[in-house]
1. Of structures 1, 2, which gives 4.7 when distance in nm of label points 7 Å out along Cα→Cβ at positions 119 and 159 is computed from the coordinates?
2. Comparing distance in nm of label points 7 Å out along Cα→Cβ at positions 79 and 103 across structures 1, 2, which is largest?
3. Kirkwood radius over Cα pairs in Å was computed and gave 21.7; which structure, 1, 2, did it come from?
4. Looking just at FRET efficiency 1/(1 + (r/R0)^6) of positions 47 and 199 (r between Cβ atoms, R0 = 41 Å, to 0.05), which of the labels 1, 2 belongs to the structure with the highest value?
5. If FRET efficiency 1/(1 + (r/R0)^6) of positions 31 and 95 (r between Cβ atoms, R0 = 25 Å, to 0.05) comes out at 0.00 when worked out from the coordinates, which of 1, 2 was used?
6. Assuming -0.40 is log10 I(q)/I(0) by the Debye sum over Cα atoms at q = 0.12 Å⁻¹, for residues 55-174 alone as calculated from a single structure, say which of 1, 2 it is.
7. Looking just at mean count of other Cβ atoms within 10 Å over residues 87-94, which of the labels 1, 2 belongs to the structure with the highest value?
8. As an exercise: helix-only ellipticity at 222 nm (-39500 (n - 2.57) for each DSSP H run of 4 or more, over all residues; to 500), calculated from one structure in 1, 2, equals -13000. Which structure is it?
Structure 1
Amino acid sequence: MWTMGSAIVCTVAFLWGCPWQQGQLVRILRTFQRSVIVMGIALALGTYFYPDAVKDRVTYYLETLVGDTPSNELAVRTGSYPTQNFLNAFNYERWPYGYGIGTASLGTQYVARIMHAQPMGIGVESGYGTLVVELGIVGLVLWIFMSFAIVISGWRVVRKLRGTVLFPIGFVIFWYSVLLLLLYAYAGFQSYEDFILNALLWISLGFLFRLPRLPVGNLQERKPIEANAAMMQARIH
């Protein structure tokens, strides 16, 4: 579901930010067309060679995501479940200031191994709830402030890249930061605690804030200059 949602968001963004003045819309639409064709071929091959596996997955998705059935998990997983887990964090008596970093997340295994400490038996499945349990309500507020500061700064860079060939990569990095720092973090903190995803986030943000300084990033501004130079040369000849 996250992948499908991201595909829709990126498609709309690419159409909005493509260099219309340079006639790149047709190329972008062709890229989307080719992607859909490749996905269709992949699904057809998977259905042909592994019909049982595809059938089982389709049945599972339909039962858990579509229709009003007891096994439908879509409404629960996107609404009441993460909200209730977040509220459960306030059932712990130390929610104002927390139990410490790593006491309710993946750090538990390292604390127990290195310090030979018994697990405290605390924790919730909500990412924001985990921040409350570990760092208290102040830690959650600081996390939200940091996340929005990064996302807003990234969006400002993306707007500068609109109409250039660097817009797609800039927007994808921006959207990745939105997912990892805000949306994924609210549902659960496991994604941010994955050291590969975490490292990719901060390295990518470094690339994002550097993109406007690259020469190709000013492609839209150089075009009129190049066009005027070409006209001057034509007049001279």
Structure 2
Amino acid sequence: MISDSVGIIIIRVVYVLKSKEEFIKFMVECGVLSFGRFTLRSGRESPYFLNTGNYKKCVQLIKLGEFYSDCIIENSLEFDTLMGPSYKGVPLAISTGISLYTKHGIAVDYCFDRKTKKKHGEGGYFVGNQLSNDERIVIIEDVITSGLSLREEIIPKLKMDSDVSIIALIISVDRMEKSINSELTARQQIEIDYGIKTYTLVNIFDIINAIENSIIEGKEYLPDMYKYIEKYGAK
């Protein structure tokens, strides 16, 4: 006989698995997750690519925001402002904030960064909520590969004008690749270097499992994906 606690754990595992599969199918249906040959910003040649710019319909953003907001609720994150890095992170943060309120009754602020600092008007690097000391920030991103943009752009901007507290980073897909000059994943290295807890909706192994179990198509790309992980994946 299965105890209540064990039963709850089993239900929880099944729910998480189904949620991951649902999100992966959603990305494929929206044309966000695709397979082939792609050159990443890091210079790596990848057999798969994630382009959140292909979320082109408002109804897709509504659903996407629900995935992110559910992650926030599931992990009991307490914060003041959602920050969406320009440009692809902007609709991610907005849709997440809307879902937090409409689905969970939680109201938060949001902001996104300018590429260059504005010297007139309200000035500063940010549009939306103007950040102040001790502001608790959750960054909403699409994907993390080497962590280069976070290190060189996002975190420096957030820390430049105010002593904000970056509570968490939430990404849709963790590629689980080695960071720059490190054998750890970019996610792990960021947590060590900056103390920022990172949460992901899915990772590359979830995607591979979805292909292997025929949740999505793409078995012809599996050999290249295995090789890519062998070369660039964190040990």
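1. The structure behind it is 1.
2. 1
3. 1
4. Working: 1: 0.65; 2: 0.95.
If we compare FRET efficiency 1/(1 + (r/R0)^6) of positions 47 and 199 (r between Cβ atoms, R0 = 41 Å, to 0.05) over 1, 2, the biggest value is for 2.
5. Of the options listed, only 1 reproduces it.
6. The structure behind it is 2.
7. Numbers: 1: 14.6; 2: 20.1.
If we compare mean count of other Cβ atoms within 10 Å over residues 87-94 over 1, 2, the biggest value is for 2.
8. Label of the originating structure: 2.
Readers should treat all values here as calculations from the given coordinates under stated rules, not as data from a laboratory. Not measured: the values here are computed from a predicted model. Cβ atoms are built from the backbone, for glycine too; each structure is taken alone.
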